[in-house]
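Given below, in the form of structure tokens, are the structures.
Read the figures in this text as sums done on the coordinates, not as results from a lab. What you are looking at is a predicted structure, and each value in this text was computed from that prediction instead of being measured. Cβ atoms are built from the backbone, for glycine too; each structure is taken alone.
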Structure P
Amino acid sequence: MKAILNELYQHKRLSKSQAKQILIDIASEKYNDAHLASFMTVFMMRPITVEELAGFRDALMELAIKVDLSPFNTIDIVGTGGDGKDTFNISTLTSFIVAGTGQKVAKHGNYSVSSQSGSSDMLASFGYQFTNDENTLKAHLEKANICFLHAPKFHPAMKAVGPTRKALALKTFFNILGPLVNPSTPKNHFLGTFNLEIARLYNYILQEEKSNYGIVHALDGYDEISLTGGFKLFTKKGEQLIQPEDIGQKKIEQSAIFGGNSVADAAKIFKTILDGKGTDAQNNVVLTNAAFALKVVEATKSFETCFEEAKEALFRLKAKACLTKLVQ
């Protein structure tokens, strides 16, 4: 690792094959915590390249414990995290609303590293038991329209760097990798990124593949559609800049989507929204994200149609029923 770090400190880049091998070695716990922290820090100080990201991704997917959920035509709805905005759990709520419409969701997630509450923190707080058993996950999809894939259960490399990431408490390239390495390889992806450069990297990688995808980045830094301003949307058809008013929404204040100061605070907000008692701002943010996620699966549907489907799932408590069935 010392030789690799010396190369990187001289502003050299890794090839795809080098990046892949390094991550395989990290998973084998060949490096100490100091070297791991130094390696991760390099990619906080300069942009990651497409080759590096693709190599890291290939390694994680090669090493992953895979599950075959292909009969379900699932979608993953996940953000990079690391936007430092401390919102409530928008992508996780969005996942349950989409599941409430009948669409199958294979949500990939992890504990929070740089915010108060990640998707794994949230589900654990409701009593969900993490599993990588394929039959159990299929049963969850059958019963609740959603299953949850807790990253450390599937990715030994992520497990190996968990303590170092937690100690750093900063966004690292593992935040960037997470949304790209769902071990069930879903046919549909609705992904959010904390900056525009990462959104473009995702777009570059995913447009070479067969899956459907939508990638969003809010221009004021959120890794989801926040309605606090405009956002970029990338799909196979191209790139769009969308303002809230373009889709019949009002611009909201950042304070309206604050997630509290603890997992308990975030869980209370989560439950209030799923009970159909969220504020207009909270509801509209999750419904807008859900509508665009549904459009990824069925591109011919209008945003308005998808938004109405999402509303029905939320306010008729179908989304809440999905959570109840999942954690029972």
Structure Q
Amino acid sequence: MRAILVRAPGGPEQLYLGEYPMPSPGPGELLVRVRATSLNRADLLQREGKYPPPPGASPILGLDVAGTVAALGPGVTGWQTGDRVFGLVEGGGYAEYAVLPAGMAMRIPDNLSFEEAAAIPEVFLTAYQALCWLGQLQQNEHVLVHAGASGVGTAAIQLARCLGAHVHVTASAPKHGVCRTLGAETTIDYRQEDFAERIQEVTGGTGVHLIIDFVGAPYLEPNLRCLAMDGRIVLLATLGGSRVEAFNLRLLFARRAQLIASTLRNRARDYKVRLTQEFAERFLNDFAEGRLRPVIDRIYNWTEVADAHRRMESNQNVGKIVLRVL
């Protein structure tokens, strides 16, 4: 089969379209003819040699797949060849064929294209895990989503609104309009404003009950300054840095705060199956009826994968960057 491969760890110029052995579905797995995949930050790190795939996972980049069922592994029921399917994979999305565990497979709603479906799994499952399983977000609570115009950010805004929460986001000013359209009540330009001060203003001094953070070290102290009592911070990345040079732990005690760090890719398959099935049961119909939607920044042909990676690296995108697999 054809696949996007990496010559050597490095920049986008290392990506090329080549040949790779086709995978075979094992027990409880589907072989998917991939029609679309999408970019995630993990792809950039893996391309640079900084984020190896979990043991046993495909070394090919790509965590999202959308396409049709090409073959069924032993013991799989409920699916037929030709069915439209999408889901989260541990690797292998940038290829003509990929293996998807049947328990993590979701049917593509009739109103969604392959490209739209490919923009859903990783970001919406990550957002759902952060908001509900880890953050325990409740109706009428306030949540602050950093990088609100990112893939996970746009997903988190929509899910939090569906859960009845008040949503506040940080993003660069040109991206505020999209965040408001998705349901953000407050948009803060992190380049020009002190987000902790703004949050205290808009919440009447109460603060937010949950923060979804991708920035890391530079935001730890200001996050705590705008956190409500018994608030939770879910840390999903450290794009701004991972080392805190000086920090007063008493700030955590002052808020009785919980600081939770999480990843999704390297979790056990059973965990991801449960997460996928619960998410699908609660929200898949919302996509079918238009209450939730994937936010797509741009669709590239997969031969343009280097340009797609450059766009993500430069933080130009609002929402997901999708690759159409031809």
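Annotations for the structure displayed:
- Ranked by FRET efficiency 1/(1 + (r/R0)^6) of positions 57 and 305 (r between Cβ atoms, R0 = 41 Å, to 0.05), structures P, Q are topped by Q, which has the highest value.
- Relative contact order in percent (Cα under 8 Å, 6 or more apart) - highest-scoring structure of P, Q: P
- Among P, Q, structure where Cα Rg over 2.2 N^0.38 Å as derived comes to 0.99: Q
- A value of 1.2 for distance in nm of label points 7 Å out along Cα→Cβ at positions 25 and 89, calculated from one of P, Q, originates in structure Q.
- FRET efficiency 1/(1 + (r/R0)^6) of positions 153 and 281 (r between Cβ atoms, R0 = 41 Å, to 0.05) derived as 0.95 - corresponding label from P, Q: Q
- Structures P, Q, by FRET efficiency 1/(1 + (r/R0)^6) of positions 33 and 201 (r between Cβ atoms, R0 = 41 Å, to 0.05): label with the highest value: P
- When helix-only ellipticity at 222 nm (-39500 (n - 2.57) for each DSSP H run of 4 or more, over all residues; to 500) is computed for each of P, Q, the one that comes out at -7500 is Q.
- Among P, Q, which structure scores highest (criterion: mean count of other Cβ atoms within 10 Å over residues 1-8): Q
- If distance in nm of label points 7 Å out along Cα→Cβ at positions 49 and 289 is computed and equals 3.3, the structure in P, Q: P
- Winner on Cα Rg over 2.2 N^0.38 Å, for residues 121-160 alone once structures P, Q are ranked, highest first: P
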